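Enquirer: The structures considered in this document are given below.
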Structure 1
């Protein structure tokens, strides 16, 4: 079956005409579907914008954390207005969290990045600087517990996760980015009793897949922003009918 990609009127929906149309691209069904998927990644997820500008952002130019898109969409759905966030590794993710959380504390070990990011932060966001072996222990100097602890940044992820376990609030979550590169760190968090959920897929600004893992305390129960769960993903087919989303079977 011939499949054509382009902008056409219904009157032009004829294979012979489309084959001669200068704006038509003939392709297989598989190629057509692949092009459609790429279009969603390019535009709905903001991948092209992110890559060209060198900073993770959505289709509207809002900052995104450099996690996998499935992890971002999962984290999007929760209400963090009363939550405390701690990040190992600051950046676009810090901007993402500060727009959502009650308080954000981030620690960075790159002095140039620290200096460039600090002026952009709001009053409820605290940026720390710690180099070398001091980096993973920066969290210990902060009072209280945190609802979300992100283990990212350059190096020391096993050590950061170890400290995170002692500072995680009941019902909280640890986000381990690039978990596929850090299986020992993932095991440490899993063995501590946290529930591991792996979110694998593409990331902003990167041309390979990766895994961001979310480790949930067994009392995890964050409020969601929307009553409808699950919410539609970007690029989703927006259909639902109460006629078929209900009990049908009758016992004989």
Structure 2
């Protein structure tokens, strides 16, 4: 079982908590909370990394806060060859950043399947683990969507991301996601919610401590990305600090 005093080593900060915030603001606040790992986006948020730029500058900004990038959201693949090439180039950028996991995304299940082999072949040897991510409202919203994509890709090099909050939004219990992905879970995103609304940890419907206990008992040794998209965003940093303490104290209680 994950020990409470080593918890922070497995927690990752995400820009999704405050997508409008600039990168340096996020890194200053996240490092102050105690995070040492960061998940970066290639678009969507104000703190996104430009995968066509020099990765060394981003590494410098992270390392100055004793942080590192461990996972990276790739640009979405469409029906055109150019989008596949952009995703491959972004994966190489992620590897140069020091990331070890890349989130592989596409517009449709067909695009996920069609682009997988050229993508996987092109990033071979970079030390990256690509994952597909379930996300409510996208091509991979449901358990069946994820199953169809992975079955169609049919390549053990492609792993899975257990997106707990997005499964909850789709009416899927995280345990069903675990049972689908099994030992292909390479990364976990955690969030507490009431319905589809993100709330501070411990105030929602998701049994986060039960999730940790289950995954650790099954041998999961990867990271947990902390996500929070609350209505009162001005309190986000406080809620994140409280989330770390909530997990630490409850995991400690479960070990006594």
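Rule-based calculations on the coordinates, nothing more; no lab input. Every value quoted in this text rests on a predicted model; they were computed, and no experiment measured them. Cβ atoms are built from the backbone, for glycine too; each structure is taken alone.
Enquirer: Say we calculate distance in nm of label points 7 Å out along Cα→Cβ at positions 147 and 211 for every structure; which of 1, 2 gives the highest result?
Expert: Top value of distance in nm of label points 7 Å out along Cα→Cβ at positions 147 and 211 goes to structure 1.
Enquirer: So if we calculate mean count of other Cβ atoms within 10 Å over residues 219-226 for every structure here (1, 2), which label has the highest result?
Expert: Going through 1, 2 one by one, mean count of other Cβ atoms within 10 Å over residues 219-226 is largest in 2.
Enquirer: If Cα Rg over 2.2 N^0.38 Å, for residues 27-66 alone is calculated from each of 1, 2, which structure is the one that comes out at 1.18?
Expert: 2
Enquirer: Here is a further query. Of the structures 1, 2, report the one carrying the highest value of volume of the Cα convex hull per residue in Å³.
Expert: 1
Enquirer: Any idea which of 1, 2 comes out highest on distance in nm of label points 7 Å out along Cα→Cβ at positions 115 and 227?
Expert: The maximum falls on structure 1.
Enquirer: Please state which of the structures 1, 2 yields -7000 when helix-only ellipticity at 222 nm (-39500 (n - 2.57) for each DSSP H run of 4 or more, over all residues; to 500) is computed from it.
Expert: 1
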